[in-house]
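A.B. asks: So, here come the structures, one by one.
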Structure P
Amino acid sequence: MRKMTLALGLLLSSLTAAAADLSKGADNFYKSTTVTQQKVTFKNQYQMNVVGNLFVPNALNRNAKHPAIIVGHPMGAVKEQSSNLYAQKLAEQGFVTLAIDLSFWGESEGKPGHMVSPEIYADDFSAAVDYLSTQAYVDAEKIGVLGICGSGSFVISAAKIDPRMKAIATVSMYDMGAAFRNGLKHSQTQAQREALIKSAVEQRFVEFRGGEKAYIPGTVNKLDASTPDIQREFFDFYRTTRGGYTPQGEKEELTTKPLLSSIGKFMNFYPFNDIETISPRPMLFITGDQAHSKEFSEDAYKRAGQPKTLYVVPGAGHVDLYDRTDLIPFSRLASFFKDSLK
């Protein structure tokens, strides 16, 4: 256990950046008066139930076909955190939108909960395309995807092998593979990486023998003098009334905390490899100029084929773009999808 704690500490110690104002304009639990919300369930290819919130504009003509957008939540979060906000704001622009819980998180199936499984996460987005394509008022040829934070890397992974995703956008994207292999700005050493992998496989064996589960502290539950600034940034969203949300049957302290025993799967996750094959489908990468995660959007943009756009939001940090409606460029997103899903 001491080695596990050391490895996690080494990983978290690499997360250092200046924290920004985290309150202005925050509206994670926004409720639109012009959009109808419906909970839906459908199966992915692994025959697991994926649960989502479907948003349809009240004025939508259901006798015609319309473009649709699938929205994925930050890694370790649930659809009620950031995804619902984006889905409603885009539905207000005339789109049918679907905010999903990834498998092993929130209301979607998957045991044990909080499992890291990038392949299944990506399949959840394809399953959402399957579902939307069966809706009479959705144009199956005009479906886009939007990934927030970690879901940005999952939608890219999905889009590479699912050409039905006609337009791909990411916001505050994390390349979850690179983050765990290298740390931010390649600050993690090979020895630290090996220590994390060793901790994961040791914990896997503990659980195989019936021992208690352990979780990566993606967001801490308490702050102290040694808490890194990035952890404080996440804490302000996930551990306060600003964005804190506990799915039914969950414990609040487990949100954004993936299983340590499964974390090694991110080491084999390379979402940006072959990203250029998504072309000529358009891609939009949105990041904040103060975001500690900006390097991932810049890397994806550099590798992607045309057409592509990198949009940097002035004055915005990583978590700011989860819910700060004064900073999130909803109009830019709406125009991107309108132009791309004509």
Structure Q
Amino acid sequence: MTTTAPALTHATLQAADPILEIKNLSVDYGFGDDPTHVLQDVSLTLNRGEVLGLAGESGCGKSTLAYGATRLLPPPGVIRGGEVIFTGRDGVKTDILTLNDKDLRTARWRDFAIVFQGAMNSLNPVHRVGTQLIDAIKAHDKTATKQEARERAAYVLEMVGINADRLKAYPHQLSGGMRQRVMIAMALVLEPELLIMDEPTTALDVVMQRQILEEITDLRDRLGFSVIFITHDVSLLVEVADRIAIMYAGEIVEAADAKDAYLRPRHPYTKGLLNSFPPLRGPRRELQGIPGSPPDMAQLPNGCRFADRCPFVMDRCRTEDPALSRTALKMSEPERLVACHLHDGKASEVPAELALQAPQK
């Protein structure tokens, strides 16, 4: 088993070297003549060595996007179309959606792995931690002997900051944070190139959240894998992500560099999300939630899906669905994607707080 990996530089993280390309992915819930269209032609790219944060309110489609892309979507979810192109270290491109069952089982854990929402409660309570790690190794690596599997289990456990002696422990003998670390170790046990983390710090206190985030960042730098980090807390992503993609009602509405999205949000929904959480640093301020509720996915409105909740809504917003398009302040700055009529060049005036203006020095 490889124990070291070259450290990733900032330039490496920003290089356009896609490891995962989700193209026009569409997912329905339900069968028959009237299914609910949960995702419609959603596209997203993850670069090699990058941490991509995926944020939005509960029910916006974050987990559906991740599980659909990895073909882990439970019934009644149905993938209706699209491509999910995974590019391995050897440069070979594979559409995950076209893999047969055997090849898909081989790809899981070796090429990509998932830390599920509520993962710390996913361990089998009647089996020791070591047994569960070893079973995962042997299920996906038929060549590993029991001794090799045990050594690998001990290694990954220590890699996430848990003493190898805990291989003999039962899940109830571990704290919530330690159980979460065990699940991260299990996901990394075959050194996949892509790790998807669905709300990995949910139900943990803020101190443990900080430790888990630091652990993920350190492991990414050491092993060189890429991460899709799913959460509803945008401010949390600023601590760990290189880029952030914002989802609303089954669509990507903004994607940008993490710091730039946090300091200068362009989409009104992104700004509303940021105002719903306390700042990480600086003076206290009054929080402002987003009025109203997300639309019913079974009865989506015409035009922009955020129109009924947007403080900057225009007449055309209620009839024309804005396209996710590129915009940048100047050539020297990284481009971002925004789905908003305020930034398509046709709006007579853009609100100052959403304008493409340089930050104050």
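A.B. asks: Quick check on the output: 1.18 is Rg/Rh (Cα atoms, Kirkwood Rh), for residues 160-207 alone, derived from one of P, Q. Which one produced it? Write out the running numbers ahead of the final one.
C.D. replies: On the way: P: 1.18; Q: 0.97.
Source structure: P.
A.B. asks: For relative contact order in percent (Cα under 8 Å, 6 or more apart), which of the structures P, Q scores highest? Can you show the working numbers first?
C.D. replies: On the way: P: 22; Q: 18.
Largest one: structure P.
A.B. asks: Given a computed value of 11.3 for mean projected area of the Cα convex hull in nm², for residues 64-223 alone, which structure among P, Q does it belong to?
C.D. replies: It traces back to P.
A.B. asks: Here FRET efficiency 1/(1 + (r/R0)^6) of positions 96 and 232 (r between Cβ atoms, R0 = 25 Å, to 0.05) was calculated and came to 0.10; which of the structures P, Q was it taken from? Mind dumping the intermediate values first?
C.D. replies: On the way: P: 0.10; Q: 0.45.
Going through each structure in turn, the value belongs to P.
A.B. asks: If you don't mind, there's one more thing I want to ask. If Cα extents along the principal axes in Å computes to 61, 43, 40, which of P, Q did it come from?
C.D. replies: Numbers: P: 61, 43, 40; Q: 69, 53, 39.
This value belongs to structure P.
A.B. asks: Any idea which of P, Q comes out highest on distance in nm of label points 7 Å out along Cα→Cβ at positions 56 and 272?
C.D. replies: Result for distance in nm of label points 7 Å out along Cα→Cβ at positions 56 and 272 over P, Q: largest is P.
A.B. asks: For the read-out distance in nm of label points 7 Å out along Cα→Cβ at positions 216 and 296, a value of 3.4 was computed from one structure; give its label from P, Q.
C.D. replies: On the way: P: 1.0; Q: 3.4.
Derived from Q, not from the others.
A.B. asks: For structures P, Q, calculate distance in nm of label points 7 Å out along Cα→Cβ at positions 192 and 320 and state which one comes out highest.
C.D. replies: Details: P: 2.5; Q: 4.1.
Going through P, Q one by one, distance in nm of label points 7 Å out along Cα→Cβ at positions 192 and 320 peaks for structure Q.
A.B. asks: Another one. A value of 14.4 was computed for mean count of other Cβ atoms within 10 Å over residues 40-47; which of P, Q is the source structure? Walk me through the intermediate numbers first.
C.D. replies: Details: P: 14.4; Q: 19.4.
Here the read-out was taken from P.
A.B. asks: Further question on the same structure: Output the label of whichever structure in P, Q has the greatest value of mean count of other Cβ atoms within 10 Å over residues 104-111.
C.D. replies: Working: P: 20.2; Q: 17.5.
Across P, Q, mean count of other Cβ atoms within 10 Å over residues 104-111 peaks for P.
Every read-out reported here was derived from the displayed coordinates using simple, explicitly stated rules and does not represent laboratory data. Values in this document were obtained by computation on a predicted structure and should not be read as measured data. Cβ atoms are built from the backbone, for glycine too; each structure is taken alone.
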